[in-house]
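Below are structures written as structure tokens.
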Structure I
Amino acid sequence: MYVHRSLQEQAYLHLKKLIIECKLEPDVIYSETKMCSELGVSRTPFKVALARLSQDKYIDIIPGRGFCLHRMSYEDVHSTYKVRVAIESFCAINLASNADQLENQKYIEKMNGILASMEQALNHNRNIEVFSEFDLEFHKCLVNSAKNDEFDELFEAYQYRISSLTAKNLIVSGRLIEACDEHREILDAISRKEDPNCLYGLIQTHLEQLRDMVWSYMS
């Protein structure tokens, strides 16, 4: 079915796609006028799109010059960590509590398949980009299992930050192996229906590793 989107929405989705797919370079100032011309939209809808992207912390607007990719601060990293722990621990506890339901068994099975792909990427060529994509997919599947539209939208809004932080974390020597082990621990605990404190602790520890590693780069 054809879905009509406003010019603002088209510009927003197009720019967001460019950012998520790493088509825009960090530390480069992009001309608003040039991008408007490339997209074939007028300045007004483009400005609205930029304002949304800035609010979502995909970009930083530079008055009179254009915009650049958002450079994450300590607070950005910490707020991302807090949001993820809150949502993902709830989803893990909810999934474990209802693991006998057929629909939830399908989510667990899907997460097992994603983890198998992560392990394959680790054992074959240790391609960080490929591994990162499966890493994101694993956590996205966990969040989707709660069947909560607001959780899904919030995770989507944080996707660029999550992907950027994950990539920075995984370049550390030995981190790919550790990340695989941590994902396996989380999934096994969900399958065993571990108590909420255990699941919360596993999610918190996994995401703390990411936060602290990125902080170490920033210090």
Structure II
Amino acid sequence: MSSNVNISMSVIKRLPRYYRFLGKLRDEGHLRISSGALSSMMGTTASQIRQDLNCFGGFGQQGYGYNVEQLYNEIGKILGVDRMLDSILIGVGNLGRAIASHMEFEKRGIALLGIFDKNPSLAGTSIKQYKIYHADQLKEFCAEHHPKMAIVCTPTVSTEKVIDELVSYGITGFWNYSHFDILSKYPNVNVQNVHLSDSLLTLGYQMKNNC
């Protein structure tokens, strides 16, 4: 497998979609698929798929295509789903509770160690198997368990203070549901922003302008 140091983020962002489609094919019992057939399913081009996969060494065989199970597993390894990433979730409002309740973290290589909220009435309770701690316990918890990633579901008004704390505790990755621009203050951390309102506004534009 090739080094991924110089691989563009646009390629990396397409890998989860390949992983999802291949997982569906595997579950349906498909043994192999050509780049052409996969591209038709995904609404992309066979050339794009081959170029993306060649960044990691390539996995197909001429005249055979791709072994679905093998390619699914290889992309999973590239994405790190076989190496659990210790993580925490901050904020148990409606959004945080929904994410903790419905996201299958383990299948995506995420070990959710704990959930934190400033509401004292939530401390000691659980969402599924995940225990909720009071926010005052965050520093001690991080010192003991050393999580590397945080899922941030806090109101924007309080997020900057939370991010400052988390960075000081050694957190280097953020799945950010707030509207606080983490990278503007901490350019050396890893951030994926999830702005639900942005996608809704984009859809609204498409509908109104017949895009």
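Nothing in this text is a laboratory measurement; each read-out follows from the coordinates by a stated rule. Remember, predicted model here, so these are calculated numbers, not experimental data. Cβ atoms are built from the backbone, for glycine too; each structure is taken alone.
Taking relative contact order in percent (Cα under 8 Å, 6 or more apart) from the coordinates of each of I, II, which one would give 23? It was calculated from structure I. When mean count of other Cβ atoms within 10 Å over residues 154-161 is calculated, the result is 18.2; to which of the structures I, II does this value belong? Label of the originating structure: I. In this comparison of I, II, the computed figure 0.05 for FRET efficiency 1/(1 + (r/R0)^6) of positions 50 and 202 (r between Cβ atoms, R0 = 25 Å, to 0.05) is attributed to I. Given 1.0 as the derived value for distance in nm of label points 7 Å out along Cα→Cβ at positions 58 and 74, which of the supplied structures I, II does it correspond to? Corresponding structure: II.
Using the calculated result -13500 for helix-only ellipticity at 222 nm (-39500 (n - 2.57) for each DSSP H run of 4 or more, over all residues; to 500), pick out the matching structure from I, II.
On the way: I: -24000; II: -13500.
This value belongs to structure II.
Assuming 19.0, 57 is Rg and Dmax of the Cα atoms in Å as calculated from a single structure, say which of I, II it is. Among I, II, the structure yielding 19.0, 57 for Rg and Dmax of the Cα atoms in Å is I.
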